[in-house]
Structure P
Amino acid sequence: MPPKWKALADALAAQIKSGKYAPGDRLPKIEDTAKDAGLAKNTVHQAYKALEVAGLVTSSRGHGTVVRNRLPLASGAEREARSKLTGSSWRAGERSDSHMAGIVAAPEEVADALEIAVGERVLRRSRTYRDEHTNQVISHSTSWIPVGFADELPELLMGKRLASGTSIDVITRHTGRPVVRRVSSMWARNTTPADAGPLEIPEDTRAAVIVLTVRVIDSAGVVIEYGVDVGGPGRRWTREESTS
């Protein structure tokens, strides 16, 4: 059995991740939590400090313990643009892991996006983007690529992060054809049991998530990638534009 402070910290962390406590919300005062949970104030203080060390909350005199703002979602087009500028699709405070790659049969949605037949062989690359401070999943990202590029570019089949930019960077350098068009979509849906593994949430979770997709088309009119990003529960997509 874990120490009482850890059990409380774990319970509060689960409530934060589920959205019960949203970014900007204050946790109850230590005295109130201690009274409600039948715990010593020092035990609650330890739990709150553990949440702060984990990056889930911030604490300050006069403001209490406040749930930390979450990193927002990034679209595939935004990651591509960032890669061209910095050589990495990561933002500050973000990292990726769980990189996987393989040849699979194209499901209907992917076949439509890539303009191929349902069940045709297609390259599937996936990765998980995380908040490097909290280790929480920001989004699970999948790139669907015509199988011909896997035959020509073996590095795309390696289940690891590409050292030379995004898969789009690798493909356009190989073909010499630039990207001329992107077709992006965004919608919300409820989680399903299939989201449990990729988003690292319990199978019975019922929460709204945002889905971002992009079809990337080169100068020859070839759809070279169909990207799908599914955000973790509570994540938002934001875009900042300058008017100057």
Structure Q
Amino acid sequence: MQDLELELIEIITHCCDVKTFRFALDKDISFMPGQYLVLTLGINGQKVSKAFSISNSPTEKGYVEFTKKLSESDFSKALNRLEIGKRYLIRMPMGKFTFEGEYPKVVFLSGGIGITPIRSIFKYATDKQLSSSLALLYSSRSEEYLIFKHDFSLMQKENKNLKIIYTLTHCTGEILGCRAGRIDEAMVKEEIPDYQERKFFLCGPPSMVEAMAGLLHKNLGVQEEDIITENFIGY
């Protein structure tokens, strides 16, 4: 873990209120796919620190980035005021929600902006040509909030070991590999018939992660030690 002053080099707007903030790395900083960083900003005369999952893979050199759904909070407003070319205080890397090929079969269940560490993991698995079978059930309220959908499509073309299923609360168009509704017991059984052989990684809002963990353990008989979680709290 290091304390760094990194230059903001790009802000990428995905849709609506979701943005990626990309910082140049002056040197090669080692981190694992799925880890997070902590950004410190000055807000109303005080230093405020918040954690964000790193959304790029360690194989994507020269920068580190995080992706955030902006709200009306003071911190989100401060993020919107960040300036290209200026340096900001970042501590990294941290976190144990990581995957580098330790398991042969894994399922990722994600909702909303909880997709960010999974994007890092899937990109790493693709670039490193890992043999692990990785399945993703990604729940979103609408098509426009399927952040990184284009990236995932490119990864699937390169990596035959990836299976990605999108499930939307509100379906407005035809999306390859998409279905309507929320992630439930029937969906897991249908889309991941070998789920009993897999580790589960859950990432999203705390209420979703708690509900998914309960579903897996109580309804599907997945052992608690086979469930790895990461909670995203909005601010």
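Please treat every number below as a calculation from the coordinates, not as lab data. Just so we're clear, the structure is a prediction, and the values are computed from it rather than from any experiment. Cβ atoms are built from the backbone, for glycine too; each structure is taken alone.
Upon calculation of Cα Rg over 2.2 N^0.38 Å, for residues 142-205 alone from the atomic coordinates, which of the structures P, Q produces 1.50?
Working: P: 1.50; Q: 1.19.
Computed on structure P.
Computing Rg/Rh (Cα atoms, Kirkwood Rh), for residues 62-101 alone for each of P, Q, which one ends up highest? Could the numbers behind the result be given before it?
On the way: P: 1.15; Q: 1.04.
Max of Rg/Rh (Cα atoms, Kirkwood Rh), for residues 62-101 alone: P.
Once Rg/Rh (Cα atoms, Kirkwood Rh), for residues 6-133 alone is calculated for every structure in P, Q, which label goes with the largest value? The partial results should precede the final answer.
On the way: P: 1.17; Q: 0.98.
Going through P, Q one by one, Rg/Rh (Cα atoms, Kirkwood Rh), for residues 6-133 alone is largest in P.
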| request: Using the calculated result -5500 for helix-only ellipticity at 222 nm (-39500 (n - 2.57) for each DSSP H run of 4 or more, over all residues; to 500), pick out the matching structure from P, Q. | output: Q
| said: Once distance in nm of label points 7 Å out along Cα→Cβ at positions 38 and 150 is calculated for all of P, Q, which comes out largest? | reply: P
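Of the structures P, Q, report the one carrying the highest value of distance in nm of label points 7 Å out along Cα→Cβ at positions 158 and 182. Write down the numbers at each step before the final one.
Numbers: P: 2.5; Q: 3.5.
When distance in nm of label points 7 Å out along Cα→Cβ at positions 158 and 182 is calculated for P, Q, structure Q comes out on top.
Thinking of P, Q, which structure, once Cα extents along the principal axes in Å is computed, gives back 67, 45, 29?
On the way: P: 67, 45, 29; Q: 51, 34, 33.
That value comes from structure P.
Among P, Q, considering only mean count of other Cβ atoms within 10 Å over residues 126-133, which has the greatest calculated value?
Values: P: 19.1; Q: 16.1.
Structure P comes out on top.
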